[in-house]
Structure 1
Amino acid sequence: MQRKPLIAGNWKMYTTAAEARELAAAVAEASKGLSDREVMIAPPYTALPVVKEVVAGSNLKLAAQNICWEEKGAFTGEISPLMLLELGCSMAIIGHSERRHIFGETDALINKRVAGAIKFGLVPVLCIGETLDEREGGRTMQVLEQQVRAGLADIVVTDPAKIVVAYEPVWAIGTGKTASEQQAQEAHHFVRDLLAKIYQKSIASQIRILYGGSVNPGNVDVLMSQEDVDGALVGGAALSAESFTRIINFK
């Protein structure tokens with residue numbers, strides 16, 4: 001099975017409901033007729049209801065920016081898989097570097113979130129990535145292996161379409177710095193080989209691995225030309241309909 005590219009927009013803590021409606025409508029329009037790639041958007045929780053209305057009937061996938069592992073309970077500030085399913089979500093971003101480094105989420109907690117998403121039928125987008133100190137210290141692959149193995153601990157994958165990995169070097173997120181195409185390919189190839197060891201080669205060869213970290217209209221084509229880069233997790237450039245449209249239509 002050929003890996004279908006996935007372009008994902010992470011809106012982070014931006015957009016009011018009205019702004020989200022307008023942006024989602026533009027992205028839905030830009031995605032019309034695309035069959036050789038998938039497009040996903042992850043608005044803030046408060047915008048999910050209006051975005052669900054806007055994207056109904058389109059080929060856009062709707063995602064949450066995080067997810068709890070329990071369907072309900074005393075988990076103040078969290079949002080459950082059932083709540084997200086009700087709002088039309090089919091995917092959830094998990095382990096983003098901002099969750100890891102600003103909010104202190106551990107590999108063990110991220111693993112629980114991944115397991116919770118899969119249990120309730122949502123596709124987790126597991127984010128991994130090294131800091132600048134870790135890269136300069138030659139520890140990139142060590143960090144990636146730790147995050148992948150811990151994030152997927154005890155996670156059974158039989159359908160490779162049911163999980164996505166996103167490599168986002170922390171030093172490239174929101175900084176304007178982007179990993180070179182060679183750096184991106186090297187990391188993606190390493191992760192795919194690692195997935196083959198955790199599962200099996202036939203599964204790993206079909207799991208999509210996205211690149212994230214200052215993806216923009218000027219660099220998306222060369223990044224997407226790399227053999228093991230199967231898509232992009234886009235931050236700032238996803239907040240502009242014009243720039244995200246160009247990214248969706250990478251060549």
Structure 2
Amino acid sequence: MLRSFKLVVASAIILNLASCSSVYMPNTPNTPMLSAKGELSTGGHITMKGNASFNSGYAVSDHFGLIVSGAMMSRNRVKQDFRHNLLEAGGGYFTAFGPNHNRILEIYTGLGRGSSDRTFKEKTSAGAQTFDRQETTFNKYFMQVNYSSKRKESLRLLGRDYPLNYGTALRLSYINMDEFFRNDVAQPTEDNIFLEPVFYTRMALSPSVQLQYTSGSNFGLKNRKFLTAGNSVFSVGFVINVGGLTNKK
């Protein structure tokens with residue numbers, strides 16, 4: 001199992017490094033794995049590119065939950081600078097089922113608001129540096145389905161067994177630009193529909209704290225020049241769940 005896990009991680013790293021550029025940077029999907037009224041989930045994740053995501057979910061009732069997510073990034077490189085911010089919120093249905101209620105299905109929908117600013121830098125033969133700056137603000141509308149399984153499998157490390165949870169999230173996002181400037185000159189705006197399948201594994205460090213590894217892809221359903229599916233999701237983070245069926249036992 002550990003060997004397979006390492007292969008998945010290595011493949012995701014290669015895909016992440018090989019991905020193209022886009023003015024849209026997807027955040028790590030919110031997968032709170034809610035199971036009962038009063039459960040609170042919160043977590044933080046970061047990608048290899050430095051995109052930090054913060055997710056939170058709360059079970060208002062036994063089958064209705066609210067989610068809030070945010071993401072931010074500020075990266076300066078020799079050839080490209082990139083900054084972005086995103087805030088989104090939503091709500092939806094969840095249920096725990098199976099013989100031991102260890103399987104969870106979540107369906108959420110919501111909206112968000114974000115911005116991005118990227119600058120391409122290139123030196124000329126004369127030694128001067130040219131810039132191509134692209135700035136945009138956008139709206140986001142999404143719907144996602146999460147399926148999680150709290151299995152009894154464990155990973156043994158340093159003489160200790162760590163329970164593993166598995167899950168997948170399928171998110172459909174519609175992004176449309178409010179405005180788009182290139183070198184301070186207004187440009188035609190773009191929109192796109194993104195299909196974002198994501199897989200994640202959680203290793204329980206304690207009954208409430210889990211280490212999460214997330215990998216996924218990003219597919220644009222429209223052919224666009226700037227608002228493309230150039231960035232995938234690969235992140236590592238921690239998730240804390242308080243309350244719920246599992247933690248009450």
Structure 3
Amino acid sequence: MSRPIVGIIGNPHMINSEYLVHGAGEMNAWAVREVCDALPVIIPPDAMLAPVVDLMEACDGFVFTGGRPNVHPKEYGEALTNGHGDTDEARDALALPLIRALVERGQPYLAICRGFQEMNVAMGGSLYPEIRDLPGRDNHRMPPDGTLAEKFALRHDVVLTPGGVFAKVFGADVVRTNTLHGQGIKQPGQRIVVDGYAPDGTPEAIYVQGAKGFGLGVQWHPEYRAVEDLVSRPLFAAFGVAVHAWSNAK
């Protein structure tokens with residue numbers, strides 16, 4: 001029996017300043033393969049190469065990954081400033097309509113970091129360009145130095161809604177996560193429910209109210225050590241159950 005296919009939304013990378021490639025961190029692929037028991041396929045972040053309709057027929061579920069470029073603020077009605085950093089309009093043009101289509105269809109997806117922000121913007125929400133510049137907020141960015149393990153180390157708790165969607169996935173009202181992001185939710189989009197917060201009030205876990213199928217977004221990076229981490233594994237496992245159900249229903 002063939003495994004369901006999970007499309008992993010990639011990011012552009014330039015090799016030697018002249019050769020553009022599309023790729024995704026292998027942690028995402030291994031999480032999909034080992035925890036979801038699905039086939040990971042990297043999707044070029046360009047709607048011209050990967051039209052939404054074709055993707056939804058080819059794949060059973062999707063992972064919207066993190067990435068260095070940010071969602072262009074024009075997508076939520078704001079002007080681009082230096083504070084917004086680099087953007088990726090090609091990925092915006094694919095990811096935002098794809099998320100809306102998945103929500104409408106009830107097809108499963110998991111949104112991580114930039115994907116979490118895309119999920120909010122896709123539903124009409126907005127973003128702060130830099131969380132650490134806000135009064136009372138912490139610096140959620142990845143530490144500039146250290147080993148990979150140090151950069152992905154667990155750094156703060158996420159307090160979940162008791163009895164809520166995420167609390168049921170994790171079997172707990174408080175979980176501890178890593179944090180490697182600069183931007184964050186400013187105004188939640190229509191039907192976006194913030195189901196978990198960092199201690200400084202930064203939204204960390206969201207879903208779409210009344211959505212037909214599985215669709216969760218987290219601001220942290222659960223793909224790191226997904227097999228053994230007590231928070232990452234149940235999240236990818238729940239996503240995997242939804243992906244297998246979708247595949248079997250087809």
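Among candidates 1, 2, 3, the computation of Cα extents along the principal axes in Å that gave 45, 44, 36 used structure 1.
Calculating distance in nm of label points 7 Å out along Cα→Cβ at positions 78 and 182 for structures 1, 2, 3 picks out 1 as the one with the greatest value.
One of 1, 2, 3 was used to compute helix-only ellipticity at 222 nm (-39500 (n - 2.57) for each DSSP H run of 4 or more, over all residues; to 500), and the result was -11000. Which label is that? Traced to structure 1.
Taken together, the values in this text are just the output of simple stated rules run on the coordinates, not laboratory data. Nothing here was measured: the structure is a model prediction, and the numbers come from that model. Cβ atoms are built from the backbone, for glycine too; each structure is taken alone.
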